1. Comparing 1, 2, where is distance in nm of label points 7 Å out along Cα→Cβ at positions 237 and 285 highest?
2. So helix-only ellipticity at 222 nm (-39500 (n - 2.57) for each DSSP H run of 4 or more, over all residues; to 500), computed for just one structure, reads -13000; which one of 1, 2 is that?
3. Computing FRET efficiency 1/(1 + (r/R0)^6) of positions 165 and 205 (r between Cβ atoms, R0 = 30 Å, to 0.05) gives 1.00 for which of 1, 2?
4. On distance in nm of label points 7 Å out along Cα→Cβ at positions 101 and 149, which of the structures labelled 1, 2 is highest?
5. A value of 49, 24, 22 was computed for semi-axes √(5λ) of the Cα gyration tensor in Å; which of 1, 2 is the source structure?
Structure 1
Amino acid sequence: MKIKAIFVALAGLVILTACSGGVPKQQTEAVQAVQQNIVELEPKEMPASQSISITAIGDVLLHSSIYYDAKTKKGYDFDPMFQDVKPYLDSTILTVANQESIMGGEELGVSTYPTFNSPDEIGNTLKDVGVDVVTMANNHTLDQGEAGVKHAAAQYEKIDMAYTGAYANKEDSEKLTIEKTAEGISVAFLSYTYGTNGIAVPKGKDYLVNLIDKQKIKDDISRAKQQADAVIVSLHFGVEYEDDPNKEQKELAQFAADQGATAVLGCHPHVLQPVEWLTGKEGNRTLVIYSLGNFIAAQEETDRRIGAAFQFDIEKDGKTVTAKSPRMLLTYLSFTDWKHYRIQPMYQLPEMKSDYEAKKKHMAKLAPDLSFIETEVSS
């Protein structure tokens, strides 16, 4: 509006000059002043690109010893277990977690393996440490049936936590989970699982959990690309406790890349599997981590206690959106006699140095540009 007003003023001066048949000194000076103002008010150039950072963590799988350890007189408090890694989870624009044990509420009875049911308080803790989105499609989604899914969805909505992969009704399942950031980049989150441990999906209620189906994945990614800048696909797949992805995992990750996924996040093996860059059929680059491992789960074996906060950037340059700068904080779940659970940055544990170096090498073997976070982050 200011620039427009200056041009109007300049035009007025020109008209006055023309009518008078001459150019008085005062008017000449005024025109020069206006011209100077026009130069000073030239709009600044907009940034050529925008970027955001994302963190992804693996399985939040609450066995009985974990929620016994969190029990208080008033309920459950999982906050202390996450405090050492909270600054890292809260340091990025968006954080996504795989909530593997369904948050079905105490009305159904808190339970452990093989049919899990977690207290609502774990949702509060995830919210507190910076998690923005939870993926719900996994082999334990239907552990508490339809009631468990409905309770979890209602609870996430209550605490204003986005979720994807399992829904209380068909209408909700048709809405894409899209996070819009202040930086001007929107991210769609999709989630699918290979199955539900033999528990049948109720007839006519496919919305309760997204099963891996290539046509559905293709259609969902296509819709997501029309509504969001970036698309992150979470796949619950693979073989438990295997350190490397199998043929099916690689094929599905490549399929997602071919549809235009920005990143693929794998879960289910309960151990970490490597990071890799894939090239889609349109020439796009897709960032893949085949398994994020356990973030918190009461499993004693060392590899099952090593998890990660996997971070990367999403850069938007005009119409081009790409994942960049993959990096990782390796974590270790410490506990004694199935008590005192704490998720800790692994680089801070001298006694774990040998395991730490071996895991770094393993995770980067397919992605040499993967770096590792080894500095403290202020909370």
Structure 2
Amino acid sequence: MSAPGVAYTRSGATSPSSNFRILQYIPDLETDMEARPLSSEALYQRHGKASTKVQKLFWYILYYLQIQFRITKYLIKDCISKPGIVIIQRALSPKLVFPWNKVLMRRVYTTTKFLIWDFDDNLVNSGEITDFERQLLVKNADTIVTTGEALKATIPAMARKRVIIMPTTDGQLRNIEPESMIANRRNTYETTVELLWLATASSLPYLQDIVPHLEESGRQLQAKLNKQLVLHVVCNKPLKYKPNNFTLDNVIWTSEIACKLTLQSHIGIMPLRDTEFCRGKGGFKILQYMSAALPSIASAVGINVKYIRDSKDGYLIGPAYTCSWEQAILRLSSDWQYYRTVSKAARQRWNEQYSYHNNLHQWNEILSQQFNSKIE
């Protein structure tokens, strides 16, 4: 017997968006949901790590063909079994749609009792979603879930009443007491300041932008506090740079490594550029850092200014704020008691407003109340 609902995601747990928007909640949902990753985790990783043009082309073709044929298989299954709930995470078919899949998508999207579209980036700006699928989802989705007002504004006005705002958050550390995480960082705080940057390769240019600030921060930390600066880059590709005043630790992303370094590091960073695409980003990394009682330093762009209270649970860097990257790093590195206060405030804010349990409750509300009202 098939599950009452199915959730289409780009890949499995190795896809941060798939995992932290949808998959992590499935075991705890009150409604039985079946996950349907459209690419294997191995192929998703190889596609993401490809560096040369030949490698990118080869792995992209395999990656894309697998997605298209899995779409065909699963949609035919849905036409037969008719699940009551279908969740589409980001876009079912990125960039383009095979003709026969258009027929199947139109059939499933228009006949499903309760259709949910969840997305956490500006998919139109990035070109990830086709006009065909976007129009189909805008017209037929009973509920549209996204991360903030900037992305809500990308939905046509007539459909915005169906939009629900839900941040992307990370539940891996929810059962660890913040005091124990903060106390663990005390062991290295007196000699080393460890920065953490968690992201995918598409965001590497934003990190490259602040390298001069990190060089100066490393120089000041050494001169004023006799501390070493370490930057952990956890990504599917490395930051190609040879630093002079800090240590660069390039680590290929895995969930386990990301969790380990989040617990180990002292400060999380999230640089961005002030572009339309960046203003639409969901700020997930900030909430991931907050969940670990980790103070954040982030560009004052988009939703970042909502998540961080400047100097209270992190720092915002921008024309309207007083600190530079160097000053923010130095302030969080100079006084353990202040650092501890900011760290506790970050986790408390996460607990109160952006926690795993808050999102789980919201998903249960969406799936139970609205679905039940449609089928009764």
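1. Values: 1: 2.2; 2: 1.5.
When distance in nm of label points 7 Å out along Cα→Cβ at positions 237 and 285 is calculated for 1, 2, structure 1 comes out on top.
2. Details: 1: -9000; 2: -13000.
Of the options listed, only 2 reproduces it.
3. Working: 1: 1.00; 2: 0.60.
Checking each candidate, the match is 1.
4. On the way: 1: 2.1; 2: 3.6.
Of structures 1, 2, the maximum of distance in nm of label points 7 Å out along Cα→Cβ at positions 101 and 149 occurs in 2.
5. Working: 1: 49, 24, 22; 2: 38, 22, 18.
Answer by label: 1.
Any read-out appearing in this document is the output of simple, stated calculations on the displayed coordinates, not a laboratory observation. Here the structure is a predicted model, which is why all the values come from computation and not from measurement. Cβ atoms are built from the backbone, for glycine too; each structure is taken alone.
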